[in-house]
Structure 1
Amino acid sequence: MKHLLTLEQLSKEELLDILNLADQLKFQKKNKIPHPILAGKTLGMIFQKSSTRTRVSFEVGMHELGGQALFLSSRDLQIGRGEPIQDTARVLSRYLDGIMIRTYAQKEVEDLAKFGSIPVVNALTDYCHPCQVLADLMTIREFKGSFEGLKAVFIGDGNNMANSIIVGCLRLGMRVSIASPKEYEVCEHIQEFAKGYPGMFEMTTDPMVAAKDADVIFTDVWASMGQEGEKEKREKAFKGYQVNKEMMAVANKDCMVQHCLPAHRGEEITEEVFEAHADEIFEEAENRLHAQKAVLVKLMAN
């Protein structure tokens, strides 16, 4: 692969290849085995949306791989003052070995890849969140041993997380059920993708129907970054879409819970359920580091 723009671009074999490398890199880190695979390489990190996990995990990841990372906020770049993305792409390609971008529009990521000449990693757009879901898949395999036959459930807004969960989980042989209010369903493009996996995908407005016999339940905040003005409207729309003990009771007994964080306890998930599954959730957060390092190695190593 030349870039990581969406999960749709990756085959099942490519996904597993990244996850297997992530497992190796995690083992090396835990056992203090140096792995400076990207020595001398520089990653530019463009942030138009702020983040805790994304910035820290990519910056630490590049350091552990022997390279360096440059934090580039939109306030510091001419892109924030109207420079066309194609010009930014061509300039940065002459300085850097790779670009990571966390932004709003998927088109910005696509244009960076189109006009630049170095690898581009999508660290989040309003359309998808491939790096997060790679970490989620890594965590599921750690706790469950494999993917085949598992049922993955997403409760909440049919947003970037839902889109990438559907793609990643279906690719790896999991059944997927999504529960969202009618006007917050996943986009038609992803629904079309799911039709390629007959009998493996369902959408419902009833979260309890979706959660039945779940092996892993995902959720996310009701109002994502940039949607703060819709908070009150979304709280009404998502009432009843909370991951709580009643929902967990209809899932399988050993059902995992995953949350991309930050979590709003008492809204999309109860304190009780969050803390009961904290080991899984924070392992998921840690695995952002390892999964992203694997992506960087695949894209940037000679």
Structure 2
Amino acid sequence: MKNFLIKIFVKDYQNVEDPKVRDSYSKLAGTLGILINAFLCVIKIAAGIVFNSLAILADGINNLADASSSIILLIGIKLASKPADKDHPFGHARIEYITGLIISFIILVIGVQLLFKSIDKIRFPEPIQFSYITIVILVLAILVKIWHALFNLSVGKTIDSPAIKATGADSRNDVISTSAVLVNIIIDRVTGLQLDGYMGALVALFIIYSGIQLVLESASPLLGRAPDQKLVERIEKIIHSHENVIGCHDLHVHCYGPGKTFASVHIEINADIDPFISHDIIDRIENQIERELKIKIVAHMDPK
């Protein structure tokens, strides 16, 4: 199913280094997120109201937050794809990280609100109206969310998108929270224990936890994290593959958003060779790194 959707909606889907292909992946993930979460939100909120379950209602509102997050994600992707301009010479790709922060704070606010409502339900419990329709709805929601989580985690890994990976993790948490709601209904039916408020609080805590995780994941690249060691090794391998290169040092990698990576490095060249040849070696190294790794790099020649 995943590959089927990707082949239909993502042109040249195997060329994940192409920014346009990456945008297509992101738009597909965002659109699916809106459709799936809107559907689950409607049926859960309706079931929560009809059968007087705050836990189901909380889970439905969580899906509403996820749908809203997907809308914000699509807007963020659109803005992040804007080309570089005079005021932003390195492009606008970091907007994707800012989008992640906005989504994170929305999730945190909703989680806190639901936690307070759940505490009220713990203090003043009310019986849940059992229905096999509710059971079917929740089982369906769990199955859909398992698929959605796997889809997002796979796409996030394919295009190396922190935002989509986080969305996949959030969907995985939804599976856990909806399963908790289902267990609560069954316990209430079998034992008569009114744990609805406690389960609602558990769902709220999962929402808050997801929000905190998203804040940390989105803020890290904005603060400027260390480059991936494998990427550093690939850059150094390309540099050392050229003749007359003795070594390199002071390699700095700067990420201005997904697909927008810049670097600088000092390359040690044999001082005995003609400077024009040395300059040509540096140019070939820069071109190879940009072609193979999609990194714009500025190399300084350091004769040794």
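A few points about this structure:
- Rg/Rh (Cα atoms, Kirkwood Rh), for residues 201-256 alone from the coordinates reads 1.31; which among 1, 2: 2
- When mean count of other Cβ atoms within 10 Å over residues 145-152 is computed for each of 1, 2, the largest belongs to: 2
- Here helix-only ellipticity at 222 nm (-39500 (n - 2.57) for each DSSP H run of 4 or more, over all residues; to 500) was derived from just one of the structures 1, 2, and that gives -13000; the source is 1.
- Which of 1, 2 leads on FRET efficiency 1/(1 + (r/R0)^6) of positions 25 and 209 (r between Cβ atoms, R0 = 30 Å, to 0.05), largest value: 2
- Per Kirkwood radius over Cα pairs in Å, for residues 249-288 alone, the highest-valued of structures 1, 2: 2
- The maximum of percent of Cα pairs over 22 Å apart, for residues 121-240 alone over structures 1, 2, that is, the highest value, falls on 2.
- Of structures 1, 2, the largest value of Rg/Rh (Cα atoms, Kirkwood Rh) belongs to 2.
- Value 69, calculated as percent of Cα pairs over 11 Å apart, for residues 57-96 alone, assigned to which of 1, 2: 1
Taken together, the values in this text are just the output of simple stated rules run on the coordinates, not laboratory data. The shown structure was predicted, so the numbers you read here are calculated from the model rather than taken from an experiment. Cβ atoms are built from the backbone, for glycine too; each structure is taken alone.
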